[in-house]
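Laboratory data are not the source of any read-out in this text; all were calculated from the coordinates shown. What you are looking at is a predicted structure, and each value in this text was computed from that prediction instead of being measured. Cβ atoms are built from the backbone, for glycine too; each structure is taken alone.
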Structure P
Amino acid sequence: MDMDIALAGWSINRRFHREHDPLPLLDYPRLAVEEFDIHRIELNSPFFVYQNPDDKAASPIPGSYLKELKGAADAVNVKIVGIAVDGHGNLGAVDPADRKMAVENHRKWFDICHALGCATFRANSGGKSNQSTAEEVKACTESFAKLAHWAEDAQITLLMENHWGISVNPDTMVQIITAVGSKNFGALADFGNFPDEYRLDGLAKIAPYTRFVHAKFLEFDAAGEDQRINAKACMEIFRKVNYRGLFGIEYEGKGDDHEGVIKSKALLQKYAY
C-alpha cells in the first residue's frame, strides 16, 4: 500500500518542554513538513496554550488560539489527525464523583477536534497499577461508554491506547471496547507499550479494533532496525488484519530526535505493505 505516515508530537517532546526557547505548538506543522516531509501530525494536550496553566484539565483553550493553530496547519498543507489527551483525570476511578469529573474534563476535546478538523482523540484508560480490579474495569467501561455516546453525536472517533494502568492488559482492552460496542470507539495500538514478554501477542489481540497506530521506536542498530521492537513483526500483525489507517511515528529514544524520526520513517517504509 501507499503508506500513510503521521508524526506524533511526543517524538519531539523535548523541544516543547525545554526551559529556554520551547517550541511553540503553532510552529509544529511547519516543522513537520520542513524537517521531516510529513504532512499529518498528532498533537498532545500538554503542548497546548491554556488560559490557566495551573488547571489544564478544566481550563478551556481559547477559540482564537485554535483558529490560529488550524491556520498554521492549513498554510503548509498539514492535516491534524489526532490528539493524545493526558492529565484530565482517571476514567477508571471507582469513586463516582472522581469519574464524573474525569469524563467531563475530556468532553471539551470533541469541540477542539472540530475546531482543528481533527477526526480522533485518545483518552487514557486510568488506573494506577498494572493490576486493575474488576471495579476499575467496570468504571472505565462506563466512562468510555459515556464518551463514546458523545463521540457518535460529534462524529469523532474516541481511542483507547495500550498506555498504562488498566490498558496494559490487551484482554481487558478488548473487553472494554467490545462492551462499549460503538462504531466511534476503538484502539490506538502502540508498538512499544505492552511489556516485552507479550508485546506481539498483545498487539495481535487489539489489532482488529485498531483505528490508529503509534509506531514507537527507541534505539537503532547499524542496520537501522530497532533493537527492542521488532518492526517487521509488528507491521505483519497489522497487515494480517488489513489495517489501512495511519502509522504515527512516536520516537521515544534518548538520542537525537531528528535522527530518531528520520530512522523511524525509513524503518516504517522498509516494511510497508
Structure Q
Amino acid sequence: MNRCAIAAVALAAGLGCVATGAAQAADLAEPAPVVEAAVPSLFDVAFGVAGVTDYRFRGVTNSKKDPAIQGYVELQALDWFYVGVWSSSVSFPARYGLTDPSAEIDLYAGIRHTWGSFTLDAGYLYYWYPGETKTFPGQKQTDYWEVKALPSIAFGDFGSLTANIWASTDYANTGAKELYLSLVPKVNIPVAAFPNLGFYISGEFGKQWIKKANNGFNAKDFTTWNIGGGATYKAMTLDVRYTDTNLGKGECLFNTGNRTWCGSTVVGKIAFDTSLSKLK
C-alpha cells in the first residue's frame, strides 16, 4: 500500500472527506537478501544496486507504475548482527493529494543467524521519506516503523520456504495498527555444467491487515501475490514476475488516491549484490 497515500486518506477521513516503504523479490519493500560471504568473517559489508520497472510494495506501486532505482549498504558482524540502509526512488504525486517525497530511505537493524537448514532474521525498520511537502493544511508526514520476523528453512540446494511477519502500531504515521503475513516458496534450478549460472522459480502470497485508527482512518485489508522466476550469474540477478492484489478500483482509490495503482502487472528487475569479502 502506498504509505504517503495512507496519510492523505487518514487526514481526509478525519475531515470527513473521501480520499497509502521496501524492498527484499519484486514486491519486497524490505531490503534485498544479502549474498553470503564465501569465507566467514567477523565483520563484512554487503552492498547492491538494482533497477526495477515498477517499485511494488505488497502489490501496490510506490513509483506511479514507473521504473525505480534502488540500492543498499549493510554492515554485518559476528555472523549474528546487522545494520543497514536501503533506498529507492518513489513517486507520490502532489496532484493526488500526496506528499511527493524525494525518495524512500529505510534504516534497519537486527539479528540474522543460521542453525543447520533453519535461518531466523528478526529486526526493526524505519521508513523515512525525505522532502515530503504538505498539499493541504494539517497533512502529516508518512515516516513510520515496523518490526519483522522472517523464519526460513532451506531444503538443501533444492529451494527454501520463508515466512514474512511485519507489524506496526503506527502504520504510515496514521495511528493504525497493522500486520502483514506472507509465505515465500522458492525452487532452485542449478545448471551443473555452469556453476556460476543458476535459475529459480519463486512466489509470494500475503495478506495486509490494517485496523481502524482512532482518528477515523479505515483502509481496506487486502491480499497480494506474485509469481515469477529469474536467473543468477555470479553477483548478477535478472528477475521477472507477475504481481497483483484483490483490491478493486474503488478500493484502490480509497487506499491510495488512485484507481490503477493496485492492479496486476509484470515487473522486471536487474540487480547486483555482493560483499567486501567476496571481492577479496
Structure R
Amino acid sequence: MNIIAIDIGNTNITAGLFIDNTETIMEKIGGGNSEELTACLKSFWQKIPFVKAGKEKDKKRDGVIVVGSVKPDWTEKVREIAKKELDEKILEIGVGKDVPLPMKLNVDEPGQVGVDRVLCAFAAYSVVEDAVIVADFGTAVTIDLVSAEGVFLGGTILPGFDISADALHRQTAALPKIDKVEIPKKPLGRNTIEAINNGLYYSAIGALETIGRLYSEEIGRWPQTVVTGGNMEIVKSGCEFADSFVTDLGVKGIVLAYEKFIGEKD
C-alpha cells in the first residue's frame, strides 16, 4: 500500500510518504507555506509507482493521499493542490468524512474531539495493545486515555508553550515574551526570563505526571505513557516516568487508520 499521509495541525503540516507500508520520507512544513507544500506533495507523488496493469497512456499512480486535520482552511488548500497539481482527490479522516475514525470514542460529543487526538491514541494503542496514556506536546498539550479494550475515553487539553508564554506577556504589565522554552539549567530561575521558562517547562511536565496518576487511579493500574508532538524533545529529559517517545505519531495514526478502513471494506 502506497500512502501520502498528511497530518494538518494548528501550526505545521507534517507529510509522510509510505511505499509498500514502509516510511520513506517525512517532512514538516509551515501551514501557510503553499509553495513548499505544493513542492512537497508533487515530489512525494512522483515517487509513488504506477499501477502495473493498464495501457501506457492510461498509467496511473498506485497510491492515495489521506489527511487528518484540525484546521479546515488548510485542508481545503491541500485539497486544491492535490486536484490542480496531481489530479487526485484527498481522503479525509473523521466523523462523516471519507475515512471513519479508527476507534470507538466513549465521550459526550465524538464529532467534537480533535481527529489528531484520536489518531495519536489509535497509533499508540496499536503498538501497546493495552490501556495507554497519550500525551501530545504541540500548540496545545493534550493528554488522553485509551482503555485496555481500545476505546478512547477522553482526556485533558492544556495551553502549549507558545500560548502560555504569549498569555503571560499579554496579560501582565512587565513580563517579557520568551521566544522558546528550553530545558532549565537549574530549577530556580535567577532572572525573569529563566523564571518564566522554568515555570512553563515544569508546569507541562508536572501536568503530565499528575494527570497520568489520576488516570491510573481511574482505571486501577498504571498504563504505559506515550509522548509525542513538536515539543516532545524539549520535555523528554524531564519525563523519566514516560515509557515511549514517538515522533510524528499522528502521521503513523493516519496510515494505520486507512489500513484498518481498507481491511474492513474487503
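If mean count of other Cβ atoms within 10 Å over residues 80-87 comes out at 21.1 when worked out from the coordinates, which of P, Q, R was used?
Values: P: 21.1; Q: 17.9; R: 14.9.
Derived from the structure labelled P.
Upon calculation of Rg/Rh (Cα atoms, Kirkwood Rh) from the atomic coordinates, which of the structures P, Q, R produces 0.98?
For Rg/Rh (Cα atoms, Kirkwood Rh), the value 0.98 is produced by structure Q.
Who wins on mean projected area of the Cα convex hull in nm², for residues 128-207 alone among P, Q, R, i.e. which is largest?
Largest one: structure Q.
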